[in-house]
Structure I
Amino acid sequence: MNTKVGLISLGCAKNLVDSEHMLARLRQAGCEIVDDMNEAEVGIINTCGFIESAKAEAIETILETAQCKQGKMQGLVVTGCLAQRYREEIERDLPEVDVICGTGSYEDIVEAVEAASRREKRAYFGPMDGADLEGDRERLTPGYTAYFKIAEGCSNTCAYCIIPKLRGKYRSRDYDALLEEARALSDAGVKELIVIAQDITKYGIDLYGKRRLPELLRELCKMDFTWIRLHYLYPDQITEELIDVIAEEDKIVKYLDIPLQHVSKRILRAMRRPGDRDSLTALIAKLRERIPGVVLRTSLIVGLPGETEEEFTELCEFLQDVRIERAGVFEFSPEEGTPAAEMPDQIDDETKENRRLIVEELQSGVIDEYNLSRVHEEMDVLCEGYDDDAQLYYGRTYADSVEVDGKVWFASETPCGAGEFVRVRIDDSLGADLSGVRVGG
């Protein structure tokens, strides 16, 4: 099959890895992968369907891409979480879509593209829990950075979250297969390995009856990666052994993404999550004591049904006290099919927006405080490119993950290649970003 195929990947990094697997299957089947959808004979949109804004983006992208059918495009395939969640609605309301693949049917992508190229209407919906977790990848990230998905699905059943219904139960990947893939990425020159799953701290429990993340990380650190970054660690699953590994292994960047969501005990129980303000404060204190220089990122939800002013104030006071360096703040989105969507005392949109803005303003001060503390320091920066307008190179420190955090803008008397680690003296803070000058080169 020599069909020209274009793919747009929306949503999270885990979805991006699925896109990479699909592209590898298509390439092996003889397809030509093109970047320009106007040149594609079949287009694929790998969608996100997590919250309302993601659904809107997916639908807009589908409709925009469908315009290419007026040219060379013969068929359009929609895959991913939106497809899994809204199969009937897509079939009924989006006639532009020819083939739909659920999250349990990525291995059917070659057959799906063949069907779309013939303008056939098809749907592929295998069991989510039976989806193939292994296979080759055609990476969509820069050569120096790669995502490393160690598990699929989620079994946490948080009241606000639709992911278990879109991705199935938590399934760890085979340990030996992970090491084989990691070696291949290392051999390919990857310098930053980003370990991902909905919850990496549970890795191994379902498959081996025990947590194997610490053991896996020790093995990854023996390979030729420079940075190993961890997303996401659930607060109630962070063990003493895991803390020791993170502290002791130099290649594991001291940057931990720990989704807290809230700190009010009543709100957390309504979310079906453990913990409270005291236990989370103690955890953060322990991490900072045991892992010097650690930078923390979290995600927070404001406006869960019934959240009182006192509970919101408790969250703000916690953030002022603990000074988490990075935070993504989200307004509660009542997703159909989740328990939280049916809760009484839903909060109006204006109140939710106001609470989000208050937390974002609070966190902006924390970010400024952190960035100013870095001025006059020398930091290792992973160079990502050169900006012609700014006439500066840019990159990230260990404290900055891909896309979600700031950058370091720096001048250099000698050329810097993308993927090169350089030493930069930080001279100024620019909002979420830093600026400086390369030293020693």
Structure II
Amino acid sequence: MRDYKAFVKYSKPGPRYTSYPTALEFNAEFAYQDYINILKAQTRDLSLYFHLPFCRSACYFCGCNVIYTAKEENKERYLKYLFAELDLLKTHINTQRKVVQMHFGGGTPTFFSASQLASLITKIKSVFVNFDDKAELSCEIDPRFLNEDQAEILTQNGFNRISFGVQDFDEKVQKEIHRIQPFELTLKAVEMMRSKGVKSVNMDLIYGLPFQNLQSFSKTLEKALLINPDRFAIFNYAHVPWLKKNMRKFDETTLPSPDVKLEILEYCEKFLTQNHYKMIGMDHFAKPDDELFKALENGSLHRNFQGYTTRGGADLIGVGLTSIGEGMSHYAQNYKDMPSYEKAIDEGRLPFEKGVLLNDDDKLRKAVIMSLMANFALDIKGIEREFGIDFRTYFARDLELLDEYKDFFSLDENTLKVNETGALLIRNIAMCFDAYLQKYRDQKVFSKTV
């Protein structure tokens, strides 16, 4: 069993490592033409991400890049520019390549109407014409914005994995975070998608929100289990009011302490394990017949900006405002502000703003960090063969930093393997291999690991 008490004292600010280097290293030195040249040279399968940034109103806990609007014309205008971006993309990449994954994120994708979603999907499939028969097509859904027509459009077009945002079923918590979402509404939304053939349902919950405690969150879990999702993503709330103004609305005295958050997380693991889920990575739980579970068992789990995935080895193309793409040697991000995004497209350019071109050290450390984050283990001999290094010599300083966590992993010539308690500290352990972290020591840029 995990020793949760041992976890508390190691809380410190640190990245979540959905990328390495992290987005803080993205810069304009990675030039537009360099990005275009990379796109033209890519040959691997494709993973597509579409950012649909609009929400009707703010959820105060949210750290996503969103735009609040009630105007229909704003959504129509955005779709026009998405279509134009797709037309530009097909002049720079081979759109005959196989698409193995596509994700709609937000914002609130289902804030767009059924007809708008249908036109977007039709446009995507006219540009990317080679969707794999077993492609994972997923969409984030706010149950408050879902109707039969939208559900029909998504399922008719092959969407087979749906992620429902819930966060908490407690009414007091919902009121404080500005997201009133009754249990019955969520149940109805899930049943609607299930009735139309969706076989994989994920539910997002967050612990660490105002007024949460072990008793209240245990009731949320009991209700969530009645809905019977295939996966849970149970995130530690990242309180970063210096970055997200909406978080300043919280009275910080109402936020649960690290001790309480650990109580909640420990209960989540025990409760869900008793109900036949297994902890995957640092914040996911899945049933034994789920892809994530099987990928963890065979060491093939991957991590990217969408979280944990079984679809590694594909080039990620980000489409839309703020979207991030990823290849073997780069990350690329679109403009975050709408005027700049539209201006680039109007001028016939992809709306690429910045990114990072990975050097040899970046590629090596990315392989190490992502293996630890996804699978809690590192094949040292495999790393040495792939990168032509002696692991202990190359990472001599990093291993000195790692010694602080010596009770939470085993290390021999072949493998670095994190134990059960170490899995809770995986961000801390990964941080030991981060070459960029030291320069942010005195800056408030990361949430705490606990």
Structure III
Amino acid sequence: MRVFLRSNTMTADKGNLFHRNLQQGYPVIVRGEGIYLYDQEGRRYIDGIAGAGNVTLGHGRKRIAAAMAEQAETLAYCFSAFFTNQPALDLAPRIAALAPGDLNSCYFVSGGSEAIETAFKLARQYHLQKGNSQKHKVISRWRGYHGATLGAMAASGLPAQRNPFAPLLPDFPHIAACHPYRCALAGCEGVCNLMCARQLEETILQEGPETVSAFVAEPVVMAGAAVAVPPDGYFAEIREICDRYEVLFIADEIITGFGRTGRVFAMDHWGVVPDIIAFGKAASSGYIPLGGLVISDEIRQVFFDGGESFAHVFTYVNNPVAMRVCGTVLDIIAEEGIIEHVVEMGEYLAEKAEGFKQYACVGDVRSKGLMMGIELVRDKQTKAPFAAQEGMAARGTSLALQRGLHIAGVPGVADWVRGDDLRFYPPLVITREQIDEAVGIIDEVLDELTREAGL
């Protein structure tokens, strides 16, 4: 059994850096290479969540670092309100060529939350210019995550993150996510009957179609449920409902975009074209903050015909260094066949993960490309979750880290209080041998959790 002990972690209650959790100790990471991170004592960790889902091409890419340095020496910054720059002009058509349908215009920002905020404001001003001045509400889904800024958080459907800031949040309506394993809607019973999609129409009518501006959803739910994949027909139904009531459909591809699911954009799996795609994370492979939107020709034309500028700006819109990084990322994705590699490795991971179902504490294993989620339960038959105080998600991540694998563990996934899952979404460059190593560690973790739970 692979075990090493952690020591000399950074104590968060000491020093001048305000860590997110001041009661936690943090390993001090000094180097990254490929799928691995190394701490100050030389211990190696498999980065099983690719940083924050963003380090898709792996750590230590000298080619990306060189592109950053070269661009910084030439032009590090110019303000987009007054100037444009060649790296941005070069990048926009490349992303447009990868996007589905008539999504042909790009707006670049500094990250996913900024991208979502920009999408909401773009949708609002689009409707204003069309004469629909009451359209301002954004409908989203419970279990979804769209960012940490106030508008993005208002759209997110995670009570633990929303509740401390509830007085500050706009009152956005929410509908059920598509999550067959935990669906409580009548007639679903583990096999989606699209009632969750039809809730969108019910909510639009309840709110008043004249007030609803947009609907936002992740193609694959990854925050309030680990890899909840919708069935065929779900997004087609969503698209039809949005069209019926002049509601813009925003696809939040911040976690799924640029290859994570085996397509450049996950919406391509279902052949549905949204009005706006929001992206981030993998667009720069984590080497620099970057996010953005890909926007439909219809939206662009409305702004052109209306003659009004978009009443919105951030300091780092179209940042030249970030543009060069993304261009280099796209080069590597194409040259190294990353999308094809994800398809192959995703199939291999799904096959290996079937073995996890042998453990009594595993209720469900879900995957899409190189995203995998394991839902932990006390009873397989009833899907009864573990009690919150048992801390199974935290225990699972701790056991994995002791063995050199960093994975995510999320509590409260059954009913916002109870329920636990484990998540593995490594850099897209992971090999079969590295998957075998990670799966072996997860196997040991699940065996230990099963024994500790007395199952």
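Taken together, the values in this text are just the output of simple stated rules run on the coordinates, not laboratory data. Note that this is a predicted model, so its numbers are computed, not measured. Cβ atoms are built from the backbone, for glycine too; each structure is taken alone.
Ranked by FRET efficiency 1/(1 + (r/R0)^6) of positions 35 and 371 (r between Cβ atoms, R0 = 25 Å, to 0.05), structures I, II, III are led by III, which has the greatest value. Comparison across structures I, II, III (criterion: distance in nm of label points 7 Å out along Cα→Cβ at positions 107 and 179) gives the highest value for III.
State the single structure among I, II, III that was used to calculate distance in nm of label points 7 Å out along Cα→Cβ at positions 131 and 163, giving 1.2.
Source structure for this number: I.
Quick check on the output: 0.20 is FRET efficiency 1/(1 + (r/R0)^6) of positions 211 and 403 (r between Cβ atoms, R0 = 41 Å, to 0.05), derived from one of I, II, III. Which one produced it? It was calculated from structure III.
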